[in-house]
Structure 1
Amino acid sequence: MVDKPKIAFYWCSSCGGCEESLVDLAEDLLTIASRAEIVFWPVAFDTKYSDVEAMEDGAIAAVLINGAVRMDEQVAMAKLLRKKSRLVVAHGSCAHLGGVVGLANFSSRDEALRRAYLEAPSVVNLDGDIPETRPCAEGETLVLSGFHDRVKALDQVIEVDYYVPGCPPTPALLKEAITSILDGNLPPRGSVLADRKALCHTCPRRDSRPETIKIGTFKRLYEVEWDPAVCFLAQGIVCLGPVTRGGCAARCIGGNMPCRGCFGPTENVSDQGAKAASFLSSLIEAVDDGGVKKAVASIPDPGGLFYRYSLASSILKGRVGR
């Protein structure tokens, strides 16, 4: 009997949605399990890190790692799984680009910890305690994972072979990626396993977009009653479809929400946020400073909007000069 190929899954800094995307495979997960042996999946069953350490190098055919990287433990596990796996797949926006987690790079490490443990409205921390790497508790010194200054995408820590984009990826896209791995039918290493063109090419509203769009001020969703059949940009609502890779099945558009960029940049674009700022500025109809300032002011958080998923992997990487 031929041994099944071994696959693994791991979760770094993320919301857990990519783990849910695996569960959303439904009965297809059973099909995958019939073709491959899942040897490591901490969120689903009780395998130990030591079990991975005991494996021969390259014993795992492929590991899908989701989440951005910020902790010592995550770096150690990413490097261990890279050593033990023939293929590493960045699973979802956070592993691919840094994701929403990467927006923490707009703050310093100390600012992020202070906000989380002292200043957030829901926090009651009378002693003002902030976690440390080696805290003392009841006379004993504990060892906790170190917390890095910046959030990183997975390929800033280890070599990544393939990327499955999305927050989270669609079940269909994830199934296709895993099936391609098991079939040995993969594109060149480094490929993003989704469409090469922008979402606008497959958007169900593409025929309603006029040839020319000119916007005086950008509208937020709560400010206007928008037409569910018309291109968002044509209605003055920011949509990042023109600078975002397709392949998501236009889930947000189908839910009557504009694209926010979770599939990352299209081919040959190195900085999705800069590209978004460039294309939106080209739509502004103002011809004087006052009109331009008014249009720009109608986007209250351009950094959070343009770099919602890609700050950690952008040219900036985070706040400059902090």
Structure 2
Amino acid sequence: MRKFRSGARAAGLLIGLIATSTTLATEPWPQRAVRLIVPFGSGSAPDVAARLYAERLAVRWERPVIAENRPGADGLIGVTAFAGMRDEHALLFSPAAPISVFPFTQDKLAYDPARDFVPISSAIDTFGSIAVSSSLKVASLAELVALARAQPGRLNWSSGGGAFPTLLAGFAKTESLDVVQVSYREQNLAIQDLAEGRIQILATTLTPLLPSAQAGKIRLLAVTNKRRAPIAPEVPTASEAGHAELEFEGLVGFFGWRDMPAALRDRISADIRAVAADPVVARRLATAGQVARGSTAAEFAEAIEEQRARIEAIVRLIRGRR
């Protein structure tokens, strides 16, 4: 866990998120092709959803919408690139973590999370999961806690990016567990080691875990979202499993550039909500383990602030601060 950042800047994040220019656009938008910056690689969950939304928005806007992958550094490369573009024909399609999580877990950011991104609309929910190696012989979070307490320092854990390291570290702190963190450069290696029993606990997105779970090599103990995942309805939520401290929504959506006109923001938001409400879009997202979730700009900003406050509280717990 890196240096915790706090103070007036973090406390005023929601105000900065929703305070956008009210100047009306003087020309119809878009005038040309729209670039949709995706800070993850081709085939990733955000990329799959971004391309589906791009396809449908291009029809509504009568202009090409081109998904542009800028992967690396847990999304920081693409997000930072977007913040520096100042391109009125570029949008960001990203998890909320660069705004809600990274201000508390990164030593320094090359962007201002309170000003450089205008929340437009949520687009999808992705699902997180707490999984264990099948060799561990536990079938619930309660059994995992009991085993970790009985064997201090014996269990290894790893996680995906975004909020997952903070969530699992907070879980260990809350339950007074002595578990050892193992870091990986690639998530696939962590999943492989979990399946082989070289690590015992992994918190990451649900979909990549499903093949190993279906093969019986790993066991899914809970999803971190408020509701069960349609693609794995037998897996309880963390709250249902008695550990609400692991609850966290996989919020992904559209962001605009700094000082985007409010009228344009709201028009784009309405178009995104219309795409999210399309049953065909919902079905295609469901096959990828995602749920369509459109929102107003204000609702999206509020959800981001809820995440931000949640992460701040967990980091304070980990650091032993009130």
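When mean count of other Cβ atoms within 10 Å over residues 156-163 is computed for each of 1, 2, which one produces 23.2?
2
Taking Rg/Rh (Cα atoms, Kirkwood Rh) for each of 1, 2, which is largest?
On the way: 1: 1.01; 2: 0.98.
Max of Rg/Rh (Cα atoms, Kirkwood Rh): 1.
Check the numbers for relative contact order in percent (Cα under 8 Å, 6 or more apart) across 1, 2 and tell me which is largest.
2
With distance in nm of label points 7 Å out along Cα→Cβ at positions 76 and 308 coming out at 3.6, pick the structure among 1, 2 it was computed from. List each step's numbers first, then the result.
Values: 1: 3.6; 2: 1.9.
Going label by label, the one that fits is 1.
By the measure distance in nm of label points 7 Å out along Cα→Cβ at positions 164 and 180, tell me the structure among 1, 2 with the highest figure.
Checked 1, 2; max of distance in nm of label points 7 Å out along Cα→Cβ at positions 164 and 180 sits with 2.
Which structure, out of 1, 2, was helix-only ellipticity at 222 nm (-39500 (n - 2.57) for each DSSP H run of 4 or more, over all residues; to 500) calculated from, if the result is -11500?
Source structure: 2.
Where is distance in nm of label points 7 Å out along Cα→Cβ at positions 36 and 220 largest, in which of 1, 2?
Result for distance in nm of label points 7 Å out along Cα→Cβ at positions 36 and 220 over 1, 2: largest is 1.
Comparing structures 1, 2 by distance in nm of label points 7 Å out along Cα→Cβ at positions 148 and 196, which one has the largest value?
Largest calculated value belongs to 1.
As an exercise: Kirkwood radius over Cα pairs in Å, for residues 100-283 alone, calculated from one structure in 1, 2, equals 18.0. Which structure is it? Walk me through the numbers before you get to the answer.
Details: 1: 19.9; 2: 18.0.
Among 1, 2, the structure yielding 18.0 for Kirkwood radius over Cα pairs in Å, for residues 100-283 alone is 2.
A value of 2.9 was derived for distance in nm of label points 7 Å out along Cα→Cβ at positions 108 and 268; which structure in 1, 2 was it taken from?
Among 1, 2, the structure yielding 2.9 for distance in nm of label points 7 Å out along Cα→Cβ at positions 108 and 268 is 2.
I have 12.9 for mean count of other Cβ atoms within 10 Å over residues 52-59, calculated from one of the structures 1, 2. Which structure is it?
Details: 1: 12.9; 2: 18.9.
Checking each candidate, the match is 1.
Quick note: the coordinates plus some simple rules give every number you see, no bench work behind them. Every value quoted in this text rests on a predicted model; they were computed, and no experiment measured them. Cβ atoms are built from the backbone, for glycine too; each structure is taken alone.
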